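Please treat every number below as a calculation from the coordinates, not as lab data. Worth saying up front: this structure is predicted, and the values here are computed from it rather than measured. Cβ atoms are built from the backbone, for glycine too; each structure is taken alone.
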Structure P
Amino acid sequence: MVSAPRNSAATTAWSRAGVVAGIVIILDQLTKQLLRSSLAVGAERHVLPGLTLVHTTNSGVAFSLLSGSADAVTVLALIGLALLLAFFARYREHAPLWLPVGLIAGGAVGNLIDRLRDGAVTDFIKLPDWPAFNLADSAITIGVVALILILGRGAAASPS
């Protein structure tokens with residue numbers, strides 16, 4: 001049996017990460033648009049016990065850190081995204097890095113779209129005793145946890 005060329009595996013990894021990122025971006029932007037069209041800024045709607053939809057904006061990062069520093073936050077997000085993609089370019093053939101990279105990149109781009117369009121990110125999911133967040137934030141968090149678990153197992157031990 002002939003194995004696929006190494007470049008093919010790299011292309012597949014980039015494709016998979018791109019599909020995951022694209023799905024995250026689309027779902028993130030669709031949910032934010034639905035919220036913006038159905039709930040005024042500052043309004044909230046109780047959905048289930050412990051789950052409230054709120055319409056809030058955040059010009060900072062997680063927990064509103066660096067609020068009011070939109071340009072700095074945007075630059076930091078772009079640098080972080082570039083570093084993530086550089087890491088992936090080096091280790092792309094190590095399965096399954098494409099999944100967390102796609103989640104993190106998609107979430108980052110979803111929030112960057114908001115920052116560039118509106119100057120702030122739309123957040124709308126509110127849990128008790130927790131700041132509001134959105135699907136992009138969830139994808140980033142899940143992606144970071146998955147990346148840490150994969151790296152902890154040594155999946156990216158040697159560069160391609």
Structure Q
Amino acid sequence: MIDLDVAQRNLWQDIDPHGNLLYCFSCSTCVVGCPASNAIPPLLIRNLVRSVTLGLEDDLLDNDTPWTCVTCSRCEEMCPMGVDPFEIVLALRRWQCRNDETRIPMAAAEIYKRGYTQPVDKAQEVRASVGLTEPLPTINRLPELHQQFKDMLMQVEIIHNADYMFED
């Protein structure tokens with residue numbers, strides 16, 4: 001049961017000051033095209049938008065689903081209302097980090113190890129079935145850049161202090 005008495009009615013303004021998310025009518029078009037909608041936990045942008053518009057701050061602070069986004073921007077291309085779902089996901093990530101400086105999203109270790117959050121490199125069969133033969137251009141295909149990324153991430157104090165999570 002949602003307790004709207006504790007809701008932060010203007011939370012949406014902190015996350016999306018332009019108000020694009022207010023145009024979302026939960027059609028799920030963003031979810032249909034999202035490769036992370038099958039992730040664990042699944043990225044269901046419409047549920048995140050609903051939590052924001054209802055002002056469910058506590059639910060959003062503990063929600064790891066914004067971190068499962070693989071940044072493909074498919075949701076942006078598909079949204080019929082111009083909500084900019086990918087931008088909402090990024091804004092939610094920033095908001096979570098601003099409101100909990102000790103937060104290390106569970107996806108951070110995956111980003112460190114692979115350079116992305118979901119096993120997109122395992123989608124080669126699906127890509128081939130629709131005529132896409134090239135592998136996805138992920139950072140792990142460029143070992144020097146991937147190492148630079150890892151080194152940069154380790155310079156972040158909270159990551160450095162939790163280095164046990166980021167062992168190769």
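With volume of the Cα convex hull per residue in Å³, for residues 36-115 alone derived from the coordinates and found to be 92, which of P, Q does the value describe? Intermediate results must be reported in sequence, preceding the final value.
Details: P: 128; Q: 92.
The structure behind it is Q.
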If FRET efficiency 1/(1 + (r/R0)^6) of positions 52 and 140 (r between Cβ atoms, R0 = 35 Å, to 0.05) is calculated from each of P, Q, which structure is the one that comes out at 0.95? P
On distance in nm of label points 7 Å out along Cα→Cβ at positions 20 and 148, which of the structures labelled P, Q is highest? Q
To which of P, Q does the computed value -20500 (helix-only ellipticity at 222 nm (-39500 (n - 2.57) for each DSSP H run of 4 or more, over all residues; to 500)) belong? P
Kindly point out which one of P, Q the value 15.9 was derived from, the read-out being mean count of other Cβ atoms within 10 Å over residues 92-99. Q
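Could you figure out which one of P, Q the value 30 for relative contact order in percent (Cα under 8 Å, 6 or more apart) was computed from?
The read-out was computed on structure P.
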Determine which structure produced the value 2.7 for distance in nm of label points 7 Å out along Cα→Cβ at positions 28 and 84, calculated from the coordinates; the candidates are P, Q. Q
